[in-house]
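> Below, each structure is written out as C-alpha cells.
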Structure 1
Amino acid sequence: MSSPMIERTSMEMNDNIFEMQRISKSFPGVQAIDHVDFSCISGEVHALVGENGAGKSTLMKVLAGVYQPDGGKIIVRDKEALFNSPKEAQNCGISIIFQEFNLIPELEVAENIFLGREPLRNKGLVIDNDLIYARSKELLESLGTFIDPRSKVKNLSVAQQQMVEIAKALCLNAEIIVMDEPSAVVSGKELDSLFAIIRSLRDNGKAVVYISHRIDEIFQIADRATVLKDGKLVGTVRPKDIDKPTIVRMMVGRDLDQTFPPKEMGERKEILSLKNICRDRVLKDVSLKVYTGEILGIAGLVGSGRTNLARVIFGADSFDSGKIYYQGEKTKMISPKISLSRGVGFVTEDRKKEGIVGCFSVRKNLTSLILDKMRRWCFTNDVEEKRLAKTCVKKFNIMTPGIEQEIQYLSGGNQQKVILAKWINANPKLIIMDEPTRGIDVGAKAEIYNTMRLMAKQDKALIMISSELPEIMGMSDRIVVMHQGEIIGEISSSEATEEGILMMATGQVKKNGKESIREY
C-alpha cells in the first residue's frame, strides 16, 4: 500500500471554511499543541483522532475561542480571525459540543438550549416560553430522544445531558460544528440517530469536526481523518483508502493487538445477591447474583436502569423494596462510605461531578480512597503517597507533567485513568464499573481490559456497564440485559450476539427470554 497521507487539492484549499496554520499552545509544564495544521471543508465530516493527551480537544478549544494560541493563525472564510471568547467564535458561526458538559443543572432543558437566545413576544417584553418548549421538543425528537423540555438538567442522566448539549449546538445553526466525543454515552438507536444528524448536517453544507476514540466510528462517519500524537500532527488520511490497523499505528506509533484478553475466571463464589429490588419507577423487581472471579456485564440502552441499579448497589441511592445480600448477609448499602468500608467500589460514569476533585493534584486524587493507609501517626506519609502515585502514573500510562498537576488540566481520558487507578488502589472485593473505557483511547483500553481480567483471576467480582456491545461481549463472562428498569434476560457471552442483545435491550424479546435470544 502506498503512503496513506493525502495532499490537499487546489479545490479543497479554496473550499476550506476554516484553516488553522502552525497552531501552538502550551500550559505550565506541557506543550499541548506544537505547530499543528488543520482545516475543514464545507460539506464534510473531518475526524480528529489520537491517544489521550494528544491535543485534540485543546486544538478545537483554540478554534472555539476558549484558549488563545501561543503561535499560528486561524483563517475563517478566507479572513484571519482571533477569538477572545467562545461568544466571538459563535458569532462567527462556530459551535463546539464539549466533552465535559456546559449546562446549568438548576435550569430546565429548554432554558439551557435557548440560554442567551430566548425568543421574545409582546414587542420584546416577554420570553416566548411556548415557542421555546415546542422548538426544544422538536430538536430533541430529531435526535431520537424524548426528554421532557421542562425537566431540570440536574435530574437527567449523563447520556441525556449529552443529547441536550447536541440540541443546544444545533439550535445555533452554526456553519462549523465541533463534536468532542459525542458518542461516548450513547449507543444503539441513539448512536444511529446521532450519525443521521451528522450526515444531514454534512449534506446541508455544514463542516463537522468529529473527535472520537472509537476507530469504527471514524470509518463509518468521516470523509477525512487527521491524527495527532503528543501535540504534533502525524498526518491526514481518507478512511476509505486505508484499513483500521493503519490508523491505529498512526495514533499509538506501533501495532496493537485489539483482541480482548482470554477469559480465565478465578474461584467462583457468590458475593452479592439482589432479590426483587424496586426503586420508584426506574427499577422494577430486579434480581441477580454476582460471583467472585467473574466479570458480569450489564447491557441495555440509555435510560434502561443500568446506572440506577449500580447506584443502589453502591448505596448512592436508596431502594423502596426488595433485599440485598452481600457476602451471605442481608444488608443495606446505606451510603457510599459504608460500601467502601465493606470492600465495594464504584467507577462512576460522571467523572467530572462524582469521579474527581478537579482542584486536587493527580497524587491526591489517586490516594483519596486510601488515606488511612498513607498515614504515619497523625500525618500523611508523603514519601509513600508520592511513590504510589508515581507507580500508578507509570502503570496506567497517565499523561501528566507530574503528580502534582491539578487533575482538571488533564484530558478527559487521562482523568478516567486516574479514577480507575484510584479504585484499584482501594483493592475492593466487588467493583462496579459504569462505562469504564469512556473517553479512553485504543491503546489504553487494552491496558484497562488486562487489568480487569487480572482482577477477576484474583477472585475479585466485577460488574461492568457498557454501551459498547463488542466490549460487553469481549469482556463479560455473563451478560444481563436491562430494558425499562427490568432485567429482561441473562446469557453467557459465548452464546451472545450483538443482534440478540439489541433485541432484548429494545424489548423485542420478553422478560427472562434466555432461550429466545439464541435464535438471533
Structure 2
Amino acid sequence: MEYVVTAAEMRAIDAATIDGIGLPGAVLMENAGRAVAQAVLEELAASGGGPVAVVAGAGNNGGDGYVAARVLRARGVSAMVFLAAPRAAVRGDALLHLHAYEQAGGLATEIAGPAELVEHREAIESAAVVVDALFGTGLTRPVDGHLAEVIETMNRAAGRVIAVDVPSGLSADRGEPLGIAVRADRTVTMALRKVGLAVSPGLARAGRVTVAEIGIPVELAAAHGVRLALLERSDLAGWMRWPDPLDHKNRRGHVLVVAGSPGKRGAGRLTATAALRGGAGLVTLAAGGGEIAAPDPVMTAPLEADEPGAIDRLCQLAARARAVAIGPGMATSAGGRALVRGALERLEVPLVLDADALNHLAGDAGALAAARAPVVITPHPGEAARLLGSSAAEVEADRVAAVRELAERTRAVVLLKGAGTLVCDGGLGDGFVTINPTGGPALATAGSGDVLTGLVAALVAQGQGGGEAARLGAYLHGLAGDICRAEIGPVGVTASDVLEALPDAFAALAGAP
C-alpha cells in the first residue's frame, strides 16, 4: 500500500526528516525542484518544446519552482519565474533558492498586483508549460481577489499545466477547491501522495500524479500514525484465493441473493450473475412478486417480504449459504424493511447490504452495529448520508471522514462508492481507510453497483474476510470497468459489459496474458 497523508501529517514528517535525520530543508527543496524540472522536460519532449512559465508564491512551494526554473535554464530551456507576491515576502529556504536562480541569470518578474498580471498574462497563457508553484499544502482558506485571477490565468493557459505538490487552491486534505483551484494536467507531489490528490473531487483536478522521492523516508508515515493508503496491485494479488484443483461447487461457496422486485428484476439478475462471475459455486436468487427470471445457472426461490413468515423463510434459505447479499431492487415496503432488520437480528451468515437494504436502515446505523453476523455495506454517498443523518453533499465534502464515521457507528466494513472508492473496517476500530485506484466514468451506469454487490458476496462466500472482500471487490470491479473503457470507449459501457469483463479482471490481477 502507498501511504496517503494530510497536510499536518506531511508537516510532521518533514520536520522529522529535517530535525531528526538532519537533512536540511534547502536540500529537500533542491530535490523537489529537480523532480519538477524533470517532469517539465518530459512534457516538453512530448509537445515539441517551447517556453516555460513558473508561477510562484512566496512560500516553500514557490521555492520548489525557483529550483525548477534554474535547473531548466541550465538544460537550455527558456524558463521564467512570475512571482505572484512582493519579492520582500520571500523568506527562508525559498529566498536562498530565489537568490540562486537569479545568480544563475534567471529573471523573477513580479505579478503581485492586477496591473502587473495584465502586463504579463500573455506570456503565461502562451507558454508551452506552466508550472503552478503558487500555493502548497498549507492553504486552508478560500482564494479570492488578485490571487484568484492568477489561478484563472493559469487555467486559461494553452500549454500543459504542472502543479507542484498540489494544484493551487485545492484542499490538500479534502480535495475540494477552496474557492478556485488550478486544473492541472500533471501534479508532482513530494515524498507522499496527499489526500486531496487521491479522493474525489481533487483527483479530477490533479491530472496524472507523480510521487517524487526527495529524501524523506516513507517509513516515517507509519511512525506518525498515517491511517490512509492507496491500494496497490501487489496487495490484492496476495489476498486472492485462487481455485484449487480439488474444488467443486460446494467448496467454492453458495451465495443467497435477496434482490429484485416487480419492475426492478434486472437488479437481482445482475447481482446474482456477478456472484457467479466472482467465483461462487452456487447462487440462489430469492425474490417475491411472481415469476423470477434468472440466467440458467442461477437457482431461484420465492421470498415474499410482505407475507407472514418471511423472515423464517429467509433463515431457511440462508442455512445453505456462506454469504447473503440483500438490497438491490428489493421491496421498499414495510415487509422489506422488516426483512432487512430480521436478517440483521437472526442470520449468522455474513451479510452484504446495498441499495434499498440500506435505505430501510436510514437514520439507524446502530441496527448494523447490533447485527449477529459480520456485515459489509456498499453505499453510494446518498445512502451513506441517509445512514448518518446528513446529506450527500456533506459526505462528498470529506469522504474520508464520512467513511470513518460510518464504520465507527455501524461496526461494519464500509465500502463508500464513488471516484476513489474508500473502504474502512469498522470491526477493527482503527479508522484505517484504503483508497481504490481502479475504475472511472465507465462505472457511472445503472446496475454497476449491483454487480459490485454480487462480486463482494462471492468473495466472502469463498472465505475472504469482509475487509479483504470489499477491497478486492472494489479493485476487480474498477478494473473490469477500465477494461470496458479500453475496449468499448468512454461512452456506452453498461453494467452487463462490466459483468462480462470480470473474468478478464481476475486474469489481469493474476498476471495472466
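> Say we calculate distance in nm of label points 7 Å out along Cα→Cβ at positions 96 and 456 for every structure; which of 1, 2 gives the highest result?
Working: 1: 3.9; 2: 4.9.
Once distance in nm of label points 7 Å out along Cα→Cβ at positions 96 and 456 is tallied for 1, 2, the winner is 2.
> Continuing with the same structure: For which of 1, 2 does helix-only ellipticity at 222 nm (-39500 (n - 2.57) for each DSSP H run of 4 or more, over all residues; to 500), calculated from the coordinates, equal -9000? Walk me through the numbers on the way to the answer.
Numbers: 1: -9000; 2: -13000.
Attributed to the structure labelled 1.
> Out of 1, 2, which one gives 24.1 for mean count of other Cβ atoms within 10 Å over residues 160-167 as computed from the coordinates?
Answer for the origin of the read-out: 1.
> Moving on to the next point. Work out the source of 37, 28, 24 here, i.e. which of 1, 2 gives that when semi-axes √(5λ) of the Cα gyration tensor in Å is computed.
1
> Right, another one. Of structures 1, 2, which gives 0.15 when FRET efficiency 1/(1 + (r/R0)^6) of positions 128 and 280 (r between Cβ atoms, R0 = 41 Å, to 0.05) is computed from the coordinates?
Of the options listed, only 2 reproduces it.
> Supply the structure label, taken from 1, 2, corresponding to Cα extents along the principal axes in Å, for residues 136-215 alone with the calculated value 35, 28, 23.
This figure was derived from 2.
> Once FRET efficiency 1/(1 + (r/R0)^6) of positions 152 and 232 (r between Cβ atoms, R0 = 41 Å, to 0.05) is calculated for all of 1, 2, which comes out largest?
2
> If you don't mind, there's one more thing I want to ask. Comparing relative contact order in percent (Cα under 8 Å, 6 or more apart) across structures 1, 2, which is largest?
Of structures 1, 2, the maximum of relative contact order in percent (Cα under 8 Å, 6 or more apart) occurs in 1.
None of the figures in this text is laboratory data; all of them are computed from the coordinates on show. Here the structure is a predicted model, which means the values were calculated and not measured. Cβ atoms are built from the backbone, for glycine too; each structure is taken alone.
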